[in-house]
Structure I
Amino acid sequence: MSIKLNGINCFYGAHQALFDITLDCPQGETLVLLGPSGAGKSSLLRVLNLLEMPRSGQLSIAGNHFDFAKAPSDKAIRDLRQNVGMVFQQYNLWPHLTVAQNLIEAPCRVLGLSKDEALARADKLLERLRLKPYSDRYPLHLSGGQQQRVAIARALMMEPQVLLFDEPTAALDPEITAQIVSIIRELAETGITHVIVTHEVEVARKTASRVVYMENGHIIEQGDASCFA
């Protein structure tokens, strides 16, 4: 599903974090948000999953439409989050659950899958992301790169139409960064729309089909991947 934002303004108290953000990302594209710290990249990403609520503007994403002239209902927010997955910078895995349990929790609770159905889906993803040997381990017993792959697998368990990544390669060494970039490029071939926040130009160059450059809450430039040519 395509993503459209029109006139999005977002505040933290009296501080305005996003200024009149308007952009369009067609279905199946990989949109990278580039810019320095404080540019508003993560704020914009969180708006796409309504983890931050804009004060004004319109958002269309994964078949869901919002006009922030009025607050969206709790049901509308839940419906959105079933179709828009997010991979957080700090992974946010549940430390008291094993890898497999982390993957099946949301599908069982939110989608109503049986445990057997969820485990079968998890098994395929663990195989695909080369995590099968770690299914019974707890997050604290995994490396940063392994935790990041588990976080990606957990997001994919919900079969989202849109997948959001907040600094997916932050604090990872070059070899693991290359693995994560390879996974993102593989996923891009499935038709899922991706939005990636990064400050690493090389990561953007290797993953993006569209790029938005931000500073101080404003979009400064946007275009397709030819800007890296």
Structure II
Amino acid sequence: MKAGIVVFPGTNRERDMAIALRSVTGVAPRMIWHRETELPDLDLVVLPGGFSYGDYLRCGAMAAHAPIMPAIRRFAQAGGHILGVCNGFQILTEAQLLPGALLRNASLRFLSQDCFLRVERNDTPFTRHWKRHDVFRTPMAHGDGNYIADHETIRMLEDTNRVAFRYVAADGRLDAGDGTLNPNGSMGAIAGVFSENLRICGMMPHPEDLVDPLMGGEDGKPLFTGLVEALVG
């Protein structure tokens, strides 16, 4: 699988993502600087976490207008696969490649902790190595991960099964309303969403942090092995 990671000023998770991708492909991904205007021949584009452009204006707002973004839009329009994690998810929403927005956490605090995610569908390239409603542990680290959209958009995401992951308890239970299981206050406990064609996925937590037993587990690895199987065969 030929993967490329887009690096903006302030990106700080590109090396973690590169290690995760290399662990399943055996090949180092391409690093693509934000000033580039064309993408190399790729199967997957990844927008990693960090604080692109210092999160000025809004998280991801300036990155959404970087020189590389027209090429990423063309890649998306041609049916290319894109993964956006944390700041990458914020960039995808700001670029209107995914619906909704990521606002300040309900607690108004930066959260750095493990969380549990429930897989809402497993017939996509990103989730094919899980079963539906599997629960996995993954770290999260963000101050603006509160997913919000207008009620019509939330209804559309639910009706068309485009919610990728939800924040839940270890046994898969949803939050009872006290916020303990939905750490940032996201509408519908949404932690990630898909594009209409299921080829773009954005999520706030960091599956790339859990792909090696030496680093605490492999809960995040099925996302990457599934992508390799789907895109390479």
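Readers should treat all values here as calculations from the given coordinates under stated rules, not as data from a laboratory. Here the structure is a predicted model, which is why all the values come from computation and not from measurement. Cβ atoms are built from the backbone, for glycine too; each structure is taken alone.
Out of I, II, which structure matches 1.0 when distance in nm of label points 7 Å out along Cα→Cβ at positions 19 and 211 is calculated? Structure of origin is II. Look at mean count of other Cβ atoms within 10 Å over residues 59-66 for each of I, II: the largest one is in II. I, II: which one has P(r) over Cα pairs in 10 Å bins from 0, in percent, as calculated, at 8, 37, 40, 14, 1? It was calculated from structure II. Here relative contact order in percent (Cα under 8 Å, 6 or more apart) was calculated and came to 20; which of the structures I, II was it taken from? Label of the source structure: II. Which of I, II yields -6500 for helix-only ellipticity at 222 nm (-39500 (n - 2.57) for each DSSP H run of 4 or more, over all residues; to 500), as computed? Corresponding structure: II.
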